[in-house]
Structure I
């Protein structure tokens, strides 16, 4: 497909240009550029900003590097250095298991893009360890470290991890391919425009296909994202990208026997989670009316369905109503009963048994580029905005 070849050529050109430019900068010059870059946000996973490198927009993420991760024996280690409990893998307020794991996944996914195995990941242009001040707001959602530890049932290992982040004096700085919008924001624009109304060509068919292909690819390579909600999935108006690997777990990591077993039991997690998220937080807005999500899904499964739902939307709901109910029940118990609740692997696999990606779907049947929300200009032009910092 000519468009796909052109996009790949653009991405590879940017990869070579930015990677070379950044690799030639001293730590001092690069640290100055990062410090001057306009901040985009901060949270439990790190701080972000944007740079202009030779006219190419670059997303910059600063992931705190703790003292234990900087010990010579632990540099680049993907082991569970803090001996964190396995339930800390779930995306319900986790700060992740360490910066080196996030780096390792970006290196893996970038290799898949460069080798033309799978394109739907942002490229890692460069990375560097740079001096940094410790983050101050990473536990604010819980009222501070004490609240976060209480949320994780008083785990001493979680406390050690969070306190170490609060004392960190360096960051792993990731320089990543810039993608204009989160999938959540893009879908909001689509919905506000009326483009996703019943009867219109539905973007949800394209999204479901991209989610299925991406989660199946990761699972088949022993990788689980664990946080594939639509603020962590990105789009440039042409394709969907899986990003933000702060909670990812891979068979390529230095895993304990417990971790390896946990990973094996969660290989279907992303597919169920992403499809469930599509239903619960996006697609059902257009069809459920005043009925709450859980009631609507259970009614649908029981055969009580509203009229007027387009066939392609009915098919998606049919495929993911049961997985969404199972995953929703699991997360509810995780948040209200115990972080140690058992993941229902068998129930998830059974619920997913009818959700195989459609072999008849063609991306050409819905082109995301045909909708151009004004906030992102529809495509990723790889050009820096006026608020980014330019490296000269």
Structure II
């Protein structure tokens, strides 16, 4: 048995021994019903936080206001939350008041979707008041209660509905779909960080096409920060999402495809990535992918094999493959080498970066008797390119002689 589940069951056993109720709840129950391995196990109980903290030795008060503490059991952190009811939401996001209650059913009734509103006792018996298991079998995302109420309480639920539908390959039931379309303007209350985090989770799923379709066809994306500040045309709502997007294997190209769907120009890409508040390295990689894809969509007609190999050396195999995937989504016809061809060229190259040369800048300065300067970087890259393309061997003596010739030319 999974160590995390063992720890959660032990926490439940201890709570029950003290006279309290305790259940596994939420995503872990859903994932087990789907035959998936849960990422973590959460416990819900009628014990209030102070009672939980009195029972266990190692407890972190992670969210007392919301009834949540983290119990460390066998070095595994387990979130334990008191049955609760949430009232009077502010900014369509945060409950202003949380009231602890004694009813599991009432606690489950406040949750977002039926598939997340199931619980299990310590013996594996399923508690399912809202037909979550049936919706799992039928592949449906449905709110617990009226969609209008759920989305007015917490606007993030609309984006989560899209993400879950995409992640599991489910469909939104008609009322939930209509609820998102009717309440999409509440998306402006969400923070950029939460929007980006949800999209990141969606893009890490096996497929992405369904989620992108739902974002545009419900119109939700036009009201999510930062997209709502980009002046996107509502005509984008009916654009075709290329089903091949599911075959894009990595995160960077998926983000870049979203920028394409949002009609980003080459000058837009960097500020828009800043708006999304992605990590610096991710922004650089996505921008490279986006800009290179634009080049691949309309390459020069005279491009030779050597030109393609030089492009590989400038960008690296991973970025070129990412960009090729993206270019294939946005061009009706792509006139560039295949992924297999790029890979073959790359693996035939004896070196992939200048650090693999058998000389360095210090060697060049000594041999050429020239001071440090910008010429060194230029010469090393030129030598690296020649070695990679098989024009000269990676031999120190030959490289130094050739480097001095190139350095002399640079001096003129």
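If distance in nm of label points 7 Å out along Cα→Cβ at positions 33 and 57 is calculated from each of I, II, which structure is the one that comes out at 3.7? Don't skip to the end; give the middle numbers.
Values: I: 1.8; II: 3.7.
It was calculated from structure II.
I, II: which one has distance in nm of label points 7 Å out along Cα→Cβ at positions 185 and 257, as calculated, at 4.7? Kindly include the intermediate steps, with their values, before the conclusion.
Working: I: 4.7; II: 3.2.
Of the options listed, only I reproduces it.
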Mean count of other Cβ atoms within 10 Å over residues 9-16 was computed and gave 15.0; which structure, I, II, did it come from?
-> I
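Starting from the value 8: which structure in I, II was relative contact order in percent (Cα under 8 Å, 6 or more apart) calculated from?
Details: I: 22; II: 8.
Traced to structure II.
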Of the structures I, II, the one that -15000 was derived from, the read-out being helix-only ellipticity at 222 nm (-39500 (n - 2.57) for each DSSP H run of 4 or more, over all residues; to 500) = II
Parent structure of the calculated result 58, given that percent of Cα pairs over 25 Å apart is the read-out and I, II the choices | I
For mean count of other Cβ atoms within 10 Å over residues 41-48, which of I, II scores largest?
-> II
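Bear in mind these aren't lab numbers, they're just calculated from the coordinates by the rules spelled out. Because the structure is a prediction, the values reported are computed rather than measured. Cβ atoms are built from the backbone, for glycine too; each structure is taken alone.
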